[in-house]
Structure I
């Protein structure tokens, strides 16, 4: 079997790109296109010109739009090859896409004289990809630019991998209804406060970084204002970074100028974000993406691509993970302004599904970090080769979008109702205990929390802390709390 399409181009020029999930190959064992385990097989008689231009057109026709590979190919392919092919066959869909992408990615124009006839073609086939709802038309090659992003930051999302129901709008409507079901303004405000605090603690707990009271309060304030800022820019991101890091020594005044990296407990590097010399251009693309309100991108797609794109770019030396999760709330609040959009407890659910979350992050970080060559020095890695910014600017975000949809659904269908039920149970327990026992309110509050967190039982250790109360009284308090939380 021999490689064709994108796989052949990677092989030909040893392109510094991530391995293809399903490389195309020619096989004598098939007589039609067959999608196999980790590969796509084509019969030996498949129509293909065995030249770089021929393999590029084959990839565009049969393998989709792989911006990372295409941009790397353009480092080696002469623009004259594109011009010659277009002049011969100006109506060909692959060559029109290739020429458009050359000008889109490289910005120099191609000196063509031919003009395509007929209608416009989509840059990304909308039966395969989720695309912008308001594409822009480019008459030179008669291409509709329906990309989700721009030439500096453009994630891709495959339609087949994304659940269509329930929609994000319906989920947020359900969350709003759950929060306001009792038409009790005081309970609603307490619920928001409780959710803000829970979300803050969960976001820090994901990184095993217990916050001080001051840092916790700052993050709660950030959550309360999520979605308010109309325009995202570097100064705003810097102000957020300064608010969430542990001390003044970790605060930054701009995007990083040094190489960052993550490592595990053994000192093994697990992730290298883009080099600082390409970071600013990539962040410019990311900022344009999150601020763009004209292209009508599905809110779920935009939230996931913005949040995960940020953490993959890792623009600061510290605080990126917490900002990435905060940006989920911010982008939700921008796309669908409502209290529920800002405070869906995504981090609380992620914390309960941490292995799955880490697998999503590793699905990007592992293949991307393999593209780097470095030596491990005493303080920081000595980089001898990097892939530049391509893997971080052009990534398939299908897995990230599907994961975020699942987390939001669990937050709305399980976490918010559970936390609302806890608040209502707490109120019933508090009223019952205040009526039955002459105890300080702080003791009542502590006893309710301890009993309920221990599944309706006061542990022997906790009973010793309240040894001044008779055992029969503690038993009655237990029973009151169980009834209040419907544990009987």
Structure II
């Protein structure tokens, strides 16, 4: 009965997700629009991220088009693939189809999955290939064949092309090797295959490394800056906030129940494996959250192993807890996507509310006689370019020559210093002072919009 009920919850959650994305008036997040723009100009790397997500988006949009609904469908379907991988991983780990089936279903209902399935992000691709890497690591432990070494290398290489957080896999793998004699022996007895594993992983990542060498290591530098290790401090509250977010991502019922049965956990192979691929990651990001800062999703890959550890032990203790958890997780996804379908103006959705209407005002009132639009803010720039994708307007971004590159569009679509065509400008006048051609600037309007905390100034720049 528990399987039928949980499967019904999954089916209904998928239905409500598709209804919501088809009737909502919310816009894309700026990062989502940016990833779509990248997918229109495929490259071996981008300023802030490796290239796999734009490649992935490009395949979808080539087949189905680039509408809002198509872009929002990508994470929904990807999490379906991830959940199936969780099923395969669970079966490989526990050799029990009932546990594996329920694990895959329960994973799809997690609050973190529900929220993330509305977001087109690099995390979805990373989690997919991370899960496949875990699966083939288990297969490799069972059979140290060349095929398993190669498949593990391919999926890990693709994980790195999705997001550099894949480095956590190698850190966790080191812990796993230390605690598991069988995998140690497989690596020792297949040294040539092991070398091939590292070589294939490196070859898959090599094009992105080459791109970085030609672009001043911009992606790695951005990743390092995002980590913020140059701004070290100490804030325990941030650490508690990070742990609380992990609990919410797993689901409060599962998380709290786990603490009541934690003493019953056996330190067998399965437990060691799951701990090796969760605890080191959570500890690393927790420390970073205390001394600098950390977003909740920075430890997202740890939730695969952590979820399976919690799920399996609660399943053995009481299936009813799984049913109750799935029910409340379903209520969350239902309410969350109903709010989205109604375009309900909660503050959390401010960033995606009203961008299209603002862009339509700009196009209708200010761009009739102007072919060129210059936008300073990266996220607004991305959204406007997506919304105006079927027009012939040229949209550029201010970038003073030889100054620090701040985003990918500074590289691909800069407003050059000798530009001499009249244009509409959205942003701060200080950022276009570098223009060498004489011009005058006329302020047209200042707009207060929910997606921005400050006034958006619009200028006409005449030469």
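Throughout, read-outs are computed from the coordinates displayed, never taken from laboratory work. Keep in mind that what you see is a predicted model, and the values were worked out from it rather than measured. Cβ atoms are built from the backbone, for glycine too; each structure is taken alone.
A value of 71, 48, 39 for Cα extents along the principal axes in Å, for residues 129-408 alone, calculated from one of I, II, originates in structure II.
Looking at relative contact order in percent (Cα under 8 Å, 6 or more apart) over structures I, II, structure II comes out largest.
To test your reading of the models, identify which of I, II gives -20500 for helix-only ellipticity at 222 nm (-39500 (n - 2.57) for each DSSP H run of 4 or more, over all residues; to 500) when calculated. Walk me through the numbers on the way to the answer.
On the way: I: -16000; II: -20500.
The structure behind it is II.
I have 2.0 for distance in nm of label points 7 Å out along Cα→Cβ at positions 65 and 89, calculated from one of the structures I, II. Which structure is it? The value was obtained from structure I. Work out the source of 4, 18, 27, 26, 15, 7, 3, 0 here, i.e. which of I, II gives that when P(r) over Cα pairs in 10 Å bins from 0, in percent is computed. Value 4, 18, 27, 26, 15, 7, 3, 0 for P(r) over Cα pairs in 10 Å bins from 0, in percent corresponds to II out of I, II. Which structure, out of I, II, was distance in nm of label points 7 Å out along Cα→Cβ at positions 33 and 161 calculated from, if the result is 2.9? Answer for the origin of the read-out: II. Looking at structures I, II, which one was distance in nm of label points 7 Å out along Cα→Cβ at positions 121 and 353 calculated from, given that it came out as 3.8? Going label by label, the one that fits is I. Using the calculated result 0.45 for FRET efficiency 1/(1 + (r/R0)^6) of positions 25 and 137 (r between Cβ atoms, R0 = 35 Å, to 0.05), pick out the matching structure from I, II. Answer by label: I.
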